[in-house]
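A.B. asks: Take a look at these structures.
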Structure I
Amino acid sequence: MPAETPSNYQGTVLQVAVPSPLRRVFDYLPLSNKQALPGTRVKVSFGRQQLIGIVVSVSSGSSLEKKKLKPILAALDSESLLDDSLFQLLIWASNYYQHPVGEVFATALPSKLRNGVALRDSTRVWTGTEPSPQQGELLGRAAKQKALLDFIRAEKEVTDHEVRQAGFSSQLLKQLELKQLVTEKSRAGAAEPAFEPASKVTKFEIELNEEQLSSVTEISEALDSYTCFLLDGITGSGKTEVYMRVMQEQLAKGLQCLVLVPEIGLTPQTVSRFQQRFSCKVASLHSGLNETERLTAWKQARDGSAGIVIGTRSAVFTPLANPGLIVIDEEHDSSFKQQDGFRYSARDLAVIRAREENICIILGSATPSLESLHNARSKKFVHLQLTQRTGSKQNCGMEIIDVANETLQEGFSEQLLYRIRKHIERKNQVLVFINRRGFAPILNCQTCGWICECENCVTQFTVHSNPPSIRCHHCGTAARLPRACPQCKSKDLNTIGIGTQRIETFLQSQFASTPVIRIDRDSTRRKDSLQKMLDQVNKGAPCILLGTQMLAKGHHFPNITLVAILDADSGLFSADFRGQEHMGQTIVQVAGRAGRADRAGEVLIQSRHGSHETLQTLANDAYSKFSEQQLQERSSAQLPPFFHLCLLRAEASQMQPALQFLEQLAKMCAGFSQHNSLPIEQLGPLPAPMEKRAGKYRVQLLLKAEKRGNLQALLSQLCIELDTMKLPRSVRFSIDVDPQDLV
């Protein structure tokens with residue numbers, strides 16, 4: 001080993017990513033000459049804690065003196081948990097999203113592995129020690145012990161079960177162990193074998209229309225290398241069938257397919273659909289699984305025994321033994337962006353991963369995000385379009401009901417109630433959509449004007465009727481429904497606005513003989529409650545399905561012929577620049593639930609701004625026209641996807657410390673930009689549109705640049721400074737690259 005110098009250590013050093021807020025790796029000494037491999041877990045002493053870290057690299061020296069280097073406490077793996085391309089993706093993600101690499105690796109692993117559980121279930125086995133001259137004296141006349149020892153040596157390794165099967169008792173085994181003639185050790189379990197590829201994997205086939213066939217053909221011709229396809233298909237156009245045909249080709253080659261869906265509620269039905277279609281094992285990964293189920297599915301994907309892996313956002317980090325295809329369904333959905341901690345976009349990382357793996361990726365949506373449409377325009381993605389519904393499904397017309405001068409009954413116009421009644425009389429089903437759960441969004445005093453607000457957030461409490469309570473939908477605070485105004489003691493309290501619970505009560509009174517099925521986060525908290533409701537709807541009997549965004553995508557309701565959208569105006573005047581895009585996507589997605597079988601469907605949109613250009617475009621033209629208008633507005637305003645954003649946010653129990661901290665960062669950013677000639681615009685620091693949330697005042701600084709590289713250069717310098725700064729204890733700080741939520 002090279003000689004040491006006073007300033008640094010020359011020798012084998014493990015660089016370990018430890019789950020901590022610091023954006024760097026830490027140097028440790030190996031336990032022995034046997035080096036831990038990159039991608040393996042090690043237990044280390046970190047301050048006063050013992051943590052599980054990931055070896056990022058093995059170095060030939062350290063900038064620290066040897067006496068300052070600690071040896072690792074244990075090496076937990078003999079093989080890397082992650083393949084090279086996934087390993088590199090996580091390093092890239094840490095750098096791009098400016099997040100501590102140790103926390104990035106921790107996010108990618110199931111919690112049991114993060115806590116040190118062995119990758120393979122181990123089995124206790126017994127082996128014989130080396131024969132010695134004292135063996136005869138130790139055994140003496142113990143013939144049964146000698147017979148057991150001969151059996152163990154002949155078999156090399158035996159389990160407790162094999163010992164009993166051979167007719168020996170555990171007491172004999174214990175006696176040999178006491179005489180040090182046998183030793184116990186653990187044997188790691190074997191990985192499950194990879195799934196068997198088949199020339200024909202599907203159990204049944206559906207005839208493709210011309211557009212579907214063209215899309216499948218074009219994707220199939222590019223399967224041997226990286227290409228990103230944007231499959232832009234209206235609802236009911238058969239995007240899932242296109243996915244399945246392409247998956248069939250890859251599964252037949254023994255290659256695995258990773259499918260990401262935005263909502264946990266969509267995972268079970270997607271798994272069921274693929275299980276009916278394909279004969280290989282389908283593994284699912286989402287937050288609804290317990291820790292053991294999640295680890296099992298993760299290992300099935302890593303070992304290659306699962307041909308199809310389906311999951312929500314975090315499943316993008318699942319290792320695959322033989323990757324062949326990635327599919328992102330509903331790619332526009334904001335659920336693919338993590339909103340706290342490691343703020344990554346699963347959709348964007350999936351594209352980077354496909355490029356690293358050199359495999360195809362399909363982004364599918366009826367309402368593609370403006371970012372994906374811009375990438376298709378720029379020829380980074382291949383744009384495939386499905387403009388016709390499959391089979392007997394009929395395209396639905398949209399109609400706007402202008403209620404600006406009407407008096408509504410619990411949010412319903414007379415015309416809308418009449419149309420609902422007509423569809424129910426024809427033995428059809430109706431979907432009523434409003435993106436507001438609870439009974440009413442506001443509780444106020446008719447005497448003094450007091451409004452019931454959450455003390456932890458700058459927002460009103462939502463009134464719930466079952467059970468009677470007030471709840472904050474931002475921080476989760478709940479309390480009993482007040483009986484009197486806390487200011488003037490008046491009992492004349494009134495609710496303003498409508499939510500799903502209030503609408504449910506109204507519809508039950510208007511349509512007493514028709515079941516009203518409410519589906520929102522309140523009604524589906526119990527396990528399997530959502531599936532039971534969906535099963536009731538799918539029986540086909542007339543009913544009114546009432547719900548929020550949980551119903552906006554992915555569900556197939558063949559008997560729904562009318563979709564009624566209440567309060568469609570909420571996104572028109574949003575504080576977030578993405579408000580109109582999200583509103584348009586929601587309306588189109590909800591509208592797609594109607595007319596999905598052989599019955600004609602219609603969509604009614606209630607609005608107090610019926611002549612608004614955005615609503616008129618959605619009602620009278622295709623989503624493509626709406627998205628074209630949105631892209632033009634974004635380009636004029638120098639907003640994504642034409643410019644790139646990063647949101648720096650500080651939170652504190654008082655406004656001033658958060659504001660002062662961001663003012664300090666703003667000066668640093670301005671100095672970096674000027675010194676390096678980086679054309680970066682700063683907006684703020686200013687209070688966030690929702691100034692207070694969960695008891696914390698929120699201040700934000702928005703950075704904007706035309707070139708992504710300039711923004712990354714600035715952030716990299718800023719993070720180096722942040723790691724050397726002593727941050728105020730009272731302030732919580734976050735960096736959000738490519739933010740989806742500015743509110």
Structure II
Amino acid sequence: MSNASLHLTNSTISLASGNPEEKRQEIKNYFNHTWNQYESLFEALVSEEVYCERPQPLRHPLIFYYGHTAVFYVNKLMLGKQLKERINPRFESLFAIGVDEMSWDDLNDAHYEWPSVKEVQRYRNDVKQAVNQLIDEMELSLPVAWESTAWVILMGIEHERIHLETSSVLIRQLPLEQVQEVAGFAPNRADGRAAPENEYVTVPGGTVELGRSSYEIYGWDNEFGKTVYDVSSFRASKYLVSNQEFLQFVEAGGYLQAGWWSAEGKEWRDYHQAQMPEFWRGEPGAYRLRLMTSEIPLPMNWPAEVCYHEAHAFCNWKSVQSGSAVRMPDEAEYRRMLEFSGLDREHHEAPIEANWNLEQGASSVAIDRFAHGEFYDLVGNVWQWNETPIHAFDGFQVHPLYDDFSTPTFDNRHNLIKGGSWISTGNEITLGSRYAFRRHFYQHAGFRYIESEAEVKVDFDVYETDELVSQYCEFHYGDDVFGIPNFAKAVADVALAGSSEGARGRALDIGCSVGRSAFELARVFDAVDALDFSARFVQVGAQMQRLGRIRYERKEQGDLTTFQERTLADMGIEDPMNHINFMQQDACNMKARFTGYDLVLAANLIDRLRQPSRFLQDIATRILPGGYLVIASPYTWLEEFTPKENWIGGFKRDGEPVTTLDGLQEHLGAHFTLTGEPLKLPFVIRETMHKHQHSLSEVTIWKKK
């Protein structure tokens with residue numbers, strides 16, 4: 001493939017123009033090129049043993065990321081019902097979750113048995129064949145919108161392109177003897193020049209509108225919506241901060257003086273005993289730079305690659321040196337620089353000359369090579385840290401098939417990075433792209449600074465505004481309604497009373513939603529696993545555990561809402577409840593380590609599963625002899641959740657009615673004994689001030705034989 005066609009294939013696709021059959025082929029080419037390019041990156045590992053190395057202690061070994069992007073396609077296409085059968089259920093659990101270091105993620109090596117590279121490669125081949133077949137057969141009309149099968153395919157493609165970049169960072173953190181240069185990823189040569197002296201360019205103020213409104217190209221959910229900002233004029237550095245400029249900070253004792261560092265940054269610096277940027281090697285006067293698969297003498301005119309904390313400390317130091325207010329730009333100021341320089345356009349429509357899209361080579365280049373108006377490297381070379389934490393635009397909506405892409409990062413602890421790096425492709429180099437990482441995170445990222453007295457908003461409300469999640473926050477933690485006790489607490493109390501003769505070691509709350517029942521079980525049990533399919537729900541429970549409070553927006557009537565705060569103290573809980581493990585998990589495809597339970601609570605779950613019989617069969621193996629299974633459900637079987645052929649009750653067989661209780665007996669009778677008569681628990685879900693859903697959940701308690 002020529003360089004020109006390679007770069008074209010790396011660019012995102014227009015979803016509104018052309019005819020459907022041409023677009024089908026374009027999507028297929030984009031998929032296969034992305035797939036092959038990702039696999040070629042892993043050729044940088046010198047042996048299969050390196051796949052099981054963890055470049056970072058808080059991240060999985062590389063074998064996880066090799067399998068993860070293929071599993072992502074299957075899990076999303078299963079969720080969207082575009083695939084009817086799983087390809088490898090074990091892999092689709094093992095490689096599904098744990099990409100980022102979320103507070104509920106457990107990276108204990110004892111919890112994972114990684115397959116061989118050959119097994120994962122065979123799996124990847126099977127997935128590749130299945131997705132190609134789906135592309136050939138799917139219905140396709142233009143424009144492509146986010147409910148279409150093509151959008152889900154593009155979601156997988158852009159997801160793999162993200163991991164092309166993040167995996168390259170992990171490879172860069174491996175010991176040199178574990179990596180080798182690979183075709184297509186050769187670094188650039190340094191020219192040995194000194195860096196140009198940085199200077200300021202004045203950017204006039206103006207009104208900036210952020211957010212996508214159309215589906216002309218693929219976008220992640222956080223890109224949609226709209227927010228308007230009035231930006232004051234400011235002065236911005238002409239160049240990215242070079243290694244030479246950052247070296248001045250290092251030589252001035254920047255890493256040693258606590259005054260330049262934020263409290264969070266100082267904690268990171270002390271923990272890591274940082275004395276220089278992550279990819280610098282050697283001693284003063286003889287620094288070297290670690291590239292992806294090699295080391296070279298530190299190029300003084302290449303951009304400094306740092307985490308946010310280091311960039312922030314540099315700006316504080318620079319402020320004192322210059323006597324002016326120096327900081328990184330916020331999101332609106334960065335867009336204003338693009339507008340001022342004529343770069344507020346899409347790269348795939350009118351290409352922009354820059355060190356990105358793998359167009360120049362697999363490393364940075366000199367900071368004065370690519371001019372963008374009066375600036376250099378406004379896009380490309382390295383990502384640019386931003387002062388703005390990622391947050392939702394007005395009108396933000398979660399994509400139903402990927403509810404944990406953005407919302408777990410709306411916590412004021414993930415800062416935006418802008419502009420892309422040398423390996424950024426696809427959606428990453430679109431005008432509206434929004435990617436954010438924790439402030440200690442290393443990407444191929446550097447920064448430029450601005451001089452401005454304008455205040456930066458860095459604390460965004462973390463009230464849960466998604467209507468469904470907010471509704472369940474109120475259901476679990478809100479006030480009693482119509483004299484009916486809180487269901488999440490009541491069902492946990494029934495489970496505790498019904499299992500009172502059993503051991504109190506480990507409990508599982510499967511389908512935990514936003515977590516109230518888990519807290520009630522944790523009053524009694526030594527350890528509680530609280531699992532739910534939805535990361536948005538799990539995040540609420542994890543936040544309540546971490547902060548002792550949650551906040552959410554409650555709908556009252558029409559557009560009128562109120563903001564609610566609920567705390568553990570409201571529930572009479574003073575203990576921090578650190579023995580609860582909140583984690584995202586598929587109830588029908590749980591990891592093997594979730595086993596050995598004395599009590600399993602499955603509340604209002606069974607009639608929302610795609611394969612309830614599979615869940616019932618599997619859960620029996622996870623409960624200890626003498627342990628208890630508590631199932632609560634209103635038995636509202638709906639084909640949108642469970643295909644009718646998978647219902648375990650609520651139908652006629654041979655002309656006779658089969659109730660769900662009959663089905664439970666049929667599936668559980670070999671391993672469990674029903675301990676008593678079913679109990680009916682009422683519950684009320686509040687939609688608005690004047691609209692409520694009133695239901696009855698039947699509770700059955702089963703003892704393991």
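A short reminder: the numbers here are calculations on the coordinates, not readings from a lab. On a predicted model such as this, the values are computed, not experimentally measured, just so you know. Cβ atoms are built from the backbone, for glycine too; each structure is taken alone.
A.B. asks: By the measure Cα Rg over 2.2 N^0.38 Å, tell me the structure among I, II with the highest figure.
C.D. replies: The structure with the largest value is I.
A.B. asks: Quick check for you: by distance in nm of label points 7 Å out along Cα→Cβ at positions 60 and 588, which of I, II is greatest? Spell out each step's value before the answer.
C.D. replies: Numbers: I: 5.7; II: 2.1.
The structure with the largest value is I.
A.B. asks: Among I, II, considering only distance in nm of label points 7 Å out along Cα→Cβ at positions 180 and 540, which has the greatest calculated value? Show your work: numbers first, answer last.
C.D. replies: Working: I: 7.9; II: 5.2.
Going through I, II one by one, distance in nm of label points 7 Å out along Cα→Cβ at positions 180 and 540 is largest in I.
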